[in-house]
Structure I
Amino acid sequence: MLVVVALLAELAVAMITTAVEQSPTIDEPVYVGTAVVYLEQHSLRYNPEHPPLGKLIIATGLAFADVHLDPAFAGDQSQLGRHVLYESGHDPARLLLLARLPVIVLTLLFGLVVFLFARELTGPAGGLVALALYAFSPDVIANGALATLDVPVAGFVLTSVWLLWRARRRPVLHLPLSGLALGAALATKMSALAAVPVVLLLVVLSVRQARRTGDPGASRTSWLLRPLPALAAVALTAVAVVWISYLAVDPRLRWDPPSGLPAVHGLRALVDWLPFPAPYRDGVRVQFGFEDQVWGGFLFGRHYFGSLWYYLPAALLVKTPLGTLALGLAGAVVTVAVPRLRRSAPYVVLPAAVLLAAAMTSHRDLGVRYAVFVPMFLAVAAAGVVAPRRRWAYVAAAALAGFAAISSLWTFPYYLPYSNEAFGGPVETHLRLHDSNVDWGQDLGRLAERLRQRYPGERIWLVYKGSGVPSAYGIDAGDPLTVPPERVRGLLVVSDSAAVRADGRLRALIDGSTPIDEVGHAISINRRP
């Protein structure tokens, strides 16, 4: 237990440090502003493309800030976020930290789920290996320190699967709890819909195993040991959680569909049959509209339009510590190959594989945050390495977990731009990936500090890709794209996500400059004579 506490303490320190030092990422102001509207106006009109639960979790932190929205405000959700953070009269750094803290706490709780899940599969040593990989995962730390929805939805899915594993012995207790966790995932982000078929399949497997072993507490509820009633119990519980999350915001469910909802045809028309509130179904339509857009991507130095089916596996290969990759993949093989562990394979390997396959169909190649469930399930799978209970297995697991931990500590506190040693580390991530893999607007505060310390009084030209407001951090900069190139003299500061998409004009400015500094492995500082 001391090791468990130490690992969770390390994770907490890493996330809190990251949360304190980083300015808003691109998505966070939208969620923060929507959470304030939930608290104050009980309205569902903002951010309909995501269900309310994740933003309600964020709101538990903002409830301590006493934020009030201007009644005359009438902007869109991006303007709402900037208004709340920068125009409400509060310290934006404090507001953002309060919004991030509930997600940090939730991420720590999911760490306990990882430990307990792995311990039940392979014993205490396996549980510690899994928790170590989770606690030092750069993707978990980076996204768990943000007021976003990616870690909560992944963690709720993992929790639902773990509870189904436990339901093999005590279905009466754990099947309803699994339904609650699945409902929480569905009420956080619509990508969790891809997990529903897997979870329902695991319900059937768990019930069949429970019928063989017997549940001493099931004498009065033996109906739950049959597949159809068990499926109904889990599904209805999950649906109820989604409805409750919407009713918690607005008990009257007032809703005006947003304009421009795309028409749905074929399989997409099934959205009308979802047993969820109208705002949820319309939110799925908004997501369909996003998928129909043409997005830009960047992979291994190539900027492209559209999507690549192999983008997520390739990006995960870059951004997952080598020790975690080796342990996770070896553990997955052992889980499938060893007879006494084979029954756990559908619970450990199948959910990650199905969710990854679903995420790979997306047209948005914007970051591994869409697959942050992979390091979570990979950590649990890694516990299989110690299943043989041989000295060599323990030594190998400890060495690889230590290698992963050192790799993670080496990048502290710049976890968003992390890449493993095979790809040059965080210094070179921007050469291979972009957007939330590297530069998500998180380094505006660090940039301001760097400019004050090293370049006081110099003329600054800034191309920043993010949701922060540079002037709020004391950055007085001009836009180099609005003046003739010959006037751009002094410091040219460019976000790496903007640099990889640079058109002819910005590219010419960058090529005519001399790189002199960088901030957070995400923003470059150049000098133009």
Structure II
Amino acid sequence: MISSLIGSALTAPITVNIALVSLILYGIRTIYRCAFSPLDNIPGPPNKSWITGNLTQYFDPDGWQWHKDLKEKYGQVVKVHGWFGDRQLYIFDAMALNTMLVKDPHIFNETPKLIGLNYLIFGKGIFASTDDAHRKYRKIMLPAFSTASLRGMVPLFYEVAERVRDGLIFPSVRDGPQRLDFNSILSRASLELIGRTGIGYSFDPLIAGQEPTDRFAQALQEIIPTSFEFSLLHPLLPAILKYTSPAVQRFLIKIMPSPTLHRLRDLIDFKDAAARQLVRDREASIRSGDHKDDARDILSILMKGNLSGEEGRALTEEELVAATGTIILAATDTTSSSMNKMFHLMSENPEMQEKLREEILAAPEHLDLAELEALPYLDSFVRETLRLFPGVNPGVFRQTTQDTVLALSEPLIGVDGTPTKEISIPKGTSVYVGIAAANHNPRIWGPDVLEFTPERWTGGKAANVTTKLCGIYGNTMTFLGGERSCIGVKFSQIEMKVITAVLLRSFKFSSPDPRVKWRMTGIIPSPNIDNKPNLPILVERLKL
């Protein structure tokens, strides 16, 4: 990266100097913190590499055991090493999480790198903003995810789920049981669901043997893995791009000798063009009166608020384009990952599957939101799936904006053997919020914490849990907590419940392929065979 920038210095000296100065300052800060760090008394795994630290272990797609050791060997605050030995923290202490996410989120903010990457992918919107700007976007978008709004979307959920049943599954098992790739089925279902309910757009005909040809859908599905690859190859560039003008961004991207970055640029350009046209068409339809007044998709709700003239609810076209991509990209992979795990678990546990089916068959075929939420075992099954197997694993990232002292719920035993109930954290420290670690903490959940036990839940609460986590869902950290918690928490639950309710009425699931291996692709777990996404499950049509 440095050599390519220097090579372009004669044609773009100002741009290159900005990049080089940023790189030099980052290097100086890193070297200083390698030599002098107040975090050295915090226990953690040994530094694997002077260059990459523990990052290759943290992001290892098969690094489940390393993460398990991280949670079990070192306490609830762990020191890990980043680039060139930079000290970082991995935290799942309940009191510390509350401080980081609820009490002082301005101190434990999104990292500049992540904000820059989100800005590059999504544009000017909720993911690429912090502090007051983030609160503004959240305030505008929350009504679209309210219980009242979601209640009106439930028929759309059923419509898509029944298309999955009739178009993707039934034709394949009409003449007898067949092994079907549920990763493909549920990924397509999730994208179509968020397309219809999120932006009022159909991505996929949901017909067996006919892969979706929608270019918008294909671009969306490629953006996240491409952006993750780009962020690993160019760890500093996203933060630099965030603080440059669009013209400078374009120039930097053009001169970078990176096929991955150029591919990402082309995908984002196509995504933005398609989203912009969708926004303009929708606005014209609403203004002309051709759009359905009862349209319940999230984009329509946002745009009606935009045109209402109500103070504080307006989004610019650029922000609406960003919101369109955000709605799709944020909701697809994480929820389909959780649904993959749920059907994998059902196929491995026939007694649990039958208990779910009995509850579903005893209820009406089409349920409203209140009736759907009143199915106790289905609710418990979803909650336990999301606790034990969160759609984002192992966690998310923050960075301290100032020197701070973080209080802990129980003493940390330092490397020197000294206990302490608070730690001093320097400004600029990268901090990992341990979502899975908090969900798997035996101090909170008991000795059976790693067992899949839906029965631990009653009325939305887990039995014998006394420690309060700051998460917004069932005392778990799956959807985070505080002002950056996931606004689609209820949406995700509805999707999982409707898909399950529709498919369990018609099919039996069993005998998952024993070769299936779950991997952390990026930070989203996915089922794989020979390192390719695949979840073969034997599906049999029920004769009810």
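None of the figures in this text is laboratory data; all of them are computed from the coordinates on show. Everything quoted here is computed from the prediction, not taken from an experiment. Cβ atoms are built from the backbone, for glycine too; each structure is taken alone.
Points worth noting:
- Parent structure of the calculated result 10.0, 30, given that Rg and Dmax of the Cα atoms in Å, for residues 157-196 alone is the read-out and I, II the choices: I
- At a computed 35, 19, 11 (semi-axes √(5λ) of the Cα gyration tensor in Å, for residues 69-204 alone), which of I, II: I
- helix-only ellipticity at 222 nm (-39500 (n - 2.57) for each DSSP H run of 4 or more, over all residues; to 500) derived as -15500 - corresponding label from I, II: II
- Answer label among I, II for the case where relative contact order in percent (Cα under 8 Å, 6 or more apart), calculated from the coordinates, equals 17: I
- At a computed 24.6 (mean count of other Cβ atoms within 10 Å over residues 365-372), which of I, II: I
- With FRET efficiency 1/(1 + (r/R0)^6) of positions 53 and 317 (r between Cβ atoms, R0 = 30 Å, to 0.05) computed over the structures I, II, the top value is the one for I, the highest of the group.
- Which entry (I, II) yields the derived value 0.55 for FRET efficiency 1/(1 + (r/R0)^6) of positions 37 and 389 (r between Cβ atoms, R0 = 35 Å, to 0.05): II
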